[in-house]
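Next come the structures, one after another.
Each reported figure results from applying straightforward, stated rules to the coordinates on display, with no laboratory input. Because the structure is predicted, anything quoted here is derived from the model rather than measured. Cβ atoms are built from the backbone, for glycine too; each structure is taken alone.
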Structure I
Amino acid sequence: MVRAEPENNLAVADVVIIGAGIAGLTAAALLAADGADVLVVERHNVAGGCASFYQRDGYRFDVGATLVSGFGPRGVHRRLFARFGVDVPATPVEPSMIVHLPDATVVRYGDGRWPAERLRAFGAGAEAFWERQERVADLAWDFSARFPMLPVDAAGLAGALGAFRPRHLPLLATLGRPLADLFPPGADRRLRTFVDAQLLITAQTDAAHADLAYGATALDLARAGTFHLPEGPSTIAVALARVVRRAGGRIAYRTAVAGIACDRAGRVAGVRLGDGHLVHTRRVIAAIPAADTAALLPAPPAFARRLGAQPQRWGAFMAYVAVPPGVVPDDTAFHHQLVAEYDRPPGEGNTVFLSFSGPGERGRARDGGRALTVSTHTDVAAWERAFHDGSYAERKAQLGARLAAVVERVVPGAWTRAAFVELATPHTFAHFTGRGRGLVGGVPQTPWTASLGAQSHHSGVSGLLLAGDTVFPGQSTVGASLSGVAAARAAGASFRAEG
């Protein structure tokens, strides 16, 4: 808890950052390294937000995010930690994942084996799609490596134009178009289902609705490089928290925020904590969902009007499985995605993602076992109805049984022989992360909500900046970090773009 100053019973900071997830800690680290007096307030007792962890009976589970990128040659995580002089051990993962379709298995390589694998899985007729996807992705990666300040509003115009180069001109032709435009005529069900499943975990929507440039980049994560961190994605947040403290910043855990105070002119004047104390500051970075930020302000902000027009967002249903030793072969891929049936809608146990801890990793599982995190997209409104009509426990058991069947299909015995299994619903996420309704994964990245249509880190409220997965550029640890960089740069921090 922030201790009150004896002179005036109030705390003071140059910048207050709400939320110690990867977005908030990225911004905090950059600002603290540049000499700002930074205070990070976090309601939970550990850093990481939805990329955090929890421990139970000798097992350590990744609570949400499990797939890590951004440590490649131009990756934002690699560049940030190089800026801070911190070495984070990140091992490239090959294959990136194995995708189990109803009638096929596709190994998603990121290296030179991918062209042959996709030709085997989808045939020569799909090659035009993959070639177009990679051309767009190459341009989008190059543009994002320059940290564009998007969307292009009055406050961010200079930053956006400063990142643009003539070589990026073809990206303009993707504006307002869905990724499905890249499909060749008559693209078959297997290709479309594979692409839709991959986009669901990276763009929160399918090819018919995903922004073309965002979707092409989201499909390219394996080629850009996926990585394994010995302690999971939370390694990123823990390392950033150390940077913040080393640079003189403060992090107050178990500290709730009750509101953002504004003066009579509508400018930020401070942050009111849950215990009633006011932290005086003229600058706040809210690294929490935009809707949750809007609820902290004394009057509805202009950006709140955008929120009601956004596409339906997802929650997550999770299973944390303590797998004993001898069940998971050592050569099992870290990540698996499974589509149970072609003709069923996504989520709700029909599309499922599995991530295993590594074999023999210290601190991840006792006695040589494996920690397994399983997730499926789920309708938050359905859980709210179930909570009120008394069917919550039944719904939880039914969806848990679906996940059990998936896990047993991928690694027999991983569920039936588990030391224990714990389930989490959107209500669980709302309780532990404070995210309204338990919504996770950010906003579906459609042509109207991605890039130029995304929520800017400029809130329209003087002194208030936004970061996190509901503002540009969107979800993932990379997206969160990029949003933190944008907010920190707008607040005065320096971080060099390339090229």
Structure II
Amino acid sequence: MEGQVLTQTPAGPPRPESPPARSRRVPDWHGLLYGPFLWSVLGCLALAAISAAVLPTVPSYDPWAWISWGREVTDPHLSFAISGGPSWKPLPVVFTTIWALFGSAAAPTLWVITARAGGLLGMVAAYLLALRLVSRDGRGPRWAAVAAGLIAAAGIVITQDWWDEMFRGTSEPMLIATALWAVLAHLDGRRGWAFSLGVATSLIRPEAWPLIIVYAGWLWFKEPRLRVLIASGLFAIPFFWFAPPWIGSGQPFLAAVHAEEYNGDLGGHPLFTVLGRGVDIQLLPVLLAGIVAVAFAWFDKPRDLLLLALAGGTVAWWVIVVGMTLDGYPGLERFYLPAAGMTCVLAGVGIVRLALLGGRAVPTGRTPVGIGLTAVLVAITIPWVGERVNEARAEEKIASEAVTRLDQMTAAVAAVGGHDGVFPCKSSFAAVNHSVQTALAWKLHVTLGRVGTSMRHQGVMFVGPHDSIDGIAPAIDHRLTQIQPIAQVGAWRMYRVTAPNSDYRCVGR
């Protein structure tokens, strides 16, 4: 329009588009879910379930106790009483409490599947961690990384009693999985997952407490967004270790009392005994190869600080186990399992680093030479491996015999009238061979305190063979002189044991 000056307001920087309201409400599942771990869990659970379908599946002494305690949490007809059995372990009972909701027939098998899946997860973690340590920053070719992973996973399998512990449903192989996956999660930047897996490790073994406390302190300042998780995890550890025993026995430190009561056959020199167990739990060549890996890390230019840190964590676990043993704990081989698992990882790295060093000595054909040297170094371990392979092969037969023995126990319980026949009163008592006390309590649907490993009261006594499956037969108090046979089913013999001139009304059968 004539006579008017048109002005134009300068345009500002473009305003960012606001995301739709719906997208702001959707959680960041990609950030919350840790894919490698979750897919590994699903795969290992599937394999463990298949193993339960095709292989003999029966828990051993400690797992039967955890399964019983899980049922006590969910069954309104049972009191929660954790005295009279093995040491309390929180994480297994968390699982068995959930599995108890699926019924008495399914709960034992579901727990064994869980434990076997945990053992397989430890193998997967060892493979992935060794592969990562060799392949990062171009430190080794692909074949070397894969070889290191396979060697680490194989080392887990031949770790002392690993196969037996996994096959019969104990928690120790799961301990390797939670510890190694915590390291992997940390390296993947999933610090919340790493801390949570560290808490899970701490709910299996108290040796992990100092390490998770140190990690929590570092994480508190490094990742402020995780402070609620950190506070919850640090609260959960003492709560689940001390509150349930307090409720179930009146003694919050019952687990420590049980551990100290069992001296672990340490002999006259506990320090040398526990150190020897730390050496023996993994094969000597595995330990030496792990030391070789640490030597390479130290002399690398620059030094491999990550590998040295992992070795330092392994040594720290050793120091904690030894210190607790000298303070009165039994210092068993399985207490070293997280350290042994990491040693297997380091061994995989050490063997391929030696092979790569040998391959560099030839001008051409380095890959074939490196692969050949790896095979030679692995073959050197065969004389040590044979015995443990034989032990693993024998486990199926032992477990099959245990299944038969437990099936006969079920029939024996029915032959004496079941729960009501053995426990006509609330004060009635039963006893059985030591190694199957927890299994009999499960089958009689009572708390562990009502089934002893010695006849200290009048009651019904179950006697099985004195072997590795059933353990020592129950000793009989000298006042109980009247022993009346009741029935025999398979390997089991049942007796009514009483004292002369006593009230027999609450004695079963």
Quiz item: With percent of Cα pairs over 30 Å apart, for residues 117-292 alone computed per structure, which member of I, II shows the largest figure?
Solution: I
Practice problem: Given a value of -9000 for helix-only ellipticity at 222 nm (-39500 (n - 2.57) for each DSSP H run of 4 or more, over all residues; to 500), point me to the structure among I, II it was derived from. | Solution: I
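Given a value of 1.20 for Cα Rg over 2.2 N^0.38 Å, point me to the structure among I, II it was derived from. Show your work: numbers first, answer last.
Details: I: 0.94; II: 1.20.
It traces back to II.
Quick check on the output: 1.9 is distance in nm of label points 7 Å out along Cα→Cβ at positions 373 and 421, derived from one of I, II. Which one produced it?
Details: I: 1.9; II: 6.9.
Answer for the origin of the read-out: I.
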Quiz prompt | Structures I, II, by relative contact order in percent (Cα under 8 Å, 6 or more apart): label with the highest value | solution = I
Practice problem: Assuming 0.45 is FRET efficiency 1/(1 + (r/R0)^6) of positions 93 and 349 (r between Cβ atoms, R0 = 35 Å, to 0.05) as calculated from a single structure, say which of I, II it is. | Solution: II
Quiz prompt | Label whose coordinates, when FRET efficiency 1/(1 + (r/R0)^6) of positions 125 and 389 (r between Cβ atoms, R0 = 41 Å, to 0.05) is calculated, return 1.00 (choices I, II) | solution = II
